Structure P
Amino acid sequence: MTLSVRVRLDRGSFTLDVDINLPLEGVTSLFGRSGCGKTTLLRIIAGLEKVRGAEVRFGQRVWQQGRQFMPLHRRRIGLVFQEHSLLQHLSVRGNLLYGYNRTPREARRLQLREATDMLGIDDLLDRPIDQLSGGQRQRVSLGRALLTSPQLLLLDEPMAALDTQTKREIMPFLSRMASEAGVPIMLVTHAPDEVERLADRVVFMRDGQVECSEPLRQALARPDSPLFAEEGAVSVLEGPLGPVNEHGLRPFGAETARLWLPNGGAEPAGQAIRVRILARDVSLALDDPRRISIQNHLKVRVERIDTPRAGRCVVATRTADRQLLLAEVTPWAVDQLALEPGADVYALIKSVALVN
């Protein structure tokens, strides 16, 4: 499925000028700083803003072109905003069924039980809305949107109003929904960790324009990625999670590129997850570091060496299962280790963060 948008909107000193064709599969993130036009673009896609001359197509369906304009309720879009818009006079069950009962029977793709299981809200069904926490309200909002059986789900910074702990609680449910719901999702965010955890593709926006659109792996592979602006270069590895051993550790990844996680969460063994590794938490060695306290070390091959800023080098390496692992070192270390493309070295990973 492809989403095509062509629009120019002048609003005071701000101009939104976008012409893009997006393949929609999994989660596509609109990423950029506040005020760059992400939410405005999302509202145009949803049909909440009617801009003269704009063109919006979803697959073979024309949502806007010339005088033709399809309103929101006919676009079959699910919407979730920063602040929930739940109906206070209804229970959780009533809110979930509100959209479900208005969806034609033949168009329903998800049942109530499936949505509540996916989002972990089975035990909340009879509660009034004012007795829910912020994270619970957002999960109910997501469930209500899913139960309308949308063709496309639009999420406008759904975690921006949540505190850090609540955000941690809701992220696993968003991740599960993205993998199980079978609906393409567009996620507006300015938080790199949300992109790294959830996205399959990233659309980078700046000053009302789309800078580029690329798969997440490609976005993480370039040293000048906007995702690295705050914390520096980051690697995101994907692989299966194993069972807890007698030391409370869980193996992650392929047999030839195994890491050990001290806290693997409640995910079942065999589930595919993502882990996030800061490049500054990765050191390199020429010899196999067997007798050291750092448990996670992998044999890797140097692919390239970048210098994104003075005094620091980012060494791009490939693990045995061909995943990209970045290490940030000094130019002195590059010289001392005689690092060059094709060299086999060992990566010592000081910290691994589970992101699923």
Structure Q
Amino acid sequence: MQERSTGLPARWRLSTNENEFGPAPSAVEAMVAAAQDAHRYPDCAHHSLRRSLARLHGVSEEAILVATGIDGLLAQVCRSLLHPDSPVVTTTGTYPTFAHFAEAAGAVVHTVDYHQDRADAEALADAARRHRAALVYLAEPDNPLGSALGADEVLRLADRLPESTVLVVDGAYTEYAATRPLDARDVMGRRLLWLRTFSKAHGLAGLRVGYCLYDRTTTAGLDRGLEHYAVGRLAETAARAALDDARHLDRTVALTTAGRTHYQAELAALGCRPLPSETNFVTFRIPGDPGRTGEVTNAMRQRGTYIRPVRIPGRPDLVRLTVGPPAQRAEVLGLLRDLL
């Protein structure tokens, strides 16, 4: 955590894209009730959660793999599908955990640049063909820029890849997307892994629950060496309850969308030129000399508000902050006005 590295306590931690509106009360209640069975192991294959997810997406349980959040899924993908010297392709500056696990598996990581603040699907496909990539990683919607390609462009990318290449789509922010996202029907029949999480829109980041939708007939071996009992009993219980509370999810997405629009308007008025976003965060430019980015983020940290500089080559002016409730936004915008 940034607080640990700086020694400065956080009043608002807006650097990790957590759900500032919190989990469904029903999920918390279910988890508390399940705590009396904490001495019991969970179902080693998470059948109940997979059954609920299969029903939600209209697929069989066999099309669902459960792990500890997106990071746990990325670790499993790289561990099961990569070998030493396997070529993989990703975007420079995107969510770094895929490259972290790919390198740990001995893979060779090739990168392409963003194009006009979006993932460059054409460049990813070209690089995959050039290097005969085993995997191509795409954060959709993107982290850290917040942009989305939409299902049509993602599927065109998938269909342009070599037959041996698997497209890994990190859908952590899918619930927030306005552009039509993938659905389970898009996955079937393709070498495409669609990773989802309960950490963002469902507000369960501390419990580490994620799942992958995939076609076992086209992508065999993904479950090789899968950790048993990966998701704990309380976490699985909370996730199942969260799935049943569609009203809370819809409310969270609506509040986040409204807050995102508010931030974008106010940041534009400050001369910060926010980027379009289909996530629960807004990425924007700190006006003036590029050195001001570090000055502003450090000054906000001193005041207890953590936002994150974006690490993209050639873009030292970008920072990212999570969307939260109105009172929080008012305080953050007040800080930015004072500093800018």
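Values quoted throughout were computed directly from the atomic coordinates according to the rules given, and no laboratory measurement underlies them. Source: prediction; values computed, not measured. Cβ atoms are built from the backbone, for glycine too; each structure is taken alone.
When you work out distance in nm of label points 7 Å out along Cα→Cβ at positions 280 and 296 for each of the structures P, Q, which one comes out largest?
Greatest value across P, Q: structure Q.
Starting from the value 53: which structure in P, Q was percent of Cα pairs over 27 Å apart calculated from?
The correct label is P.
Here helix-only ellipticity at 222 nm (-39500 (n - 2.57) for each DSSP H run of 4 or more, over all residues; to 500) was calculated and came to -6000; which of the structures P, Q was it taken from?
Checking each candidate, the match is P.
Match the computed value 24.0 of mean count of other Cβ atoms within 10 Å over residues 168-175 to one of the structures P, Q, and report its label.
Going label by label, the one that fits is Q.
Determine which structure produced the value 25 for relative contact order in percent (Cα under 8 Å, 6 or more apart), calculated from the coordinates; the candidates are P, Q.
Here the read-out was taken from Q.
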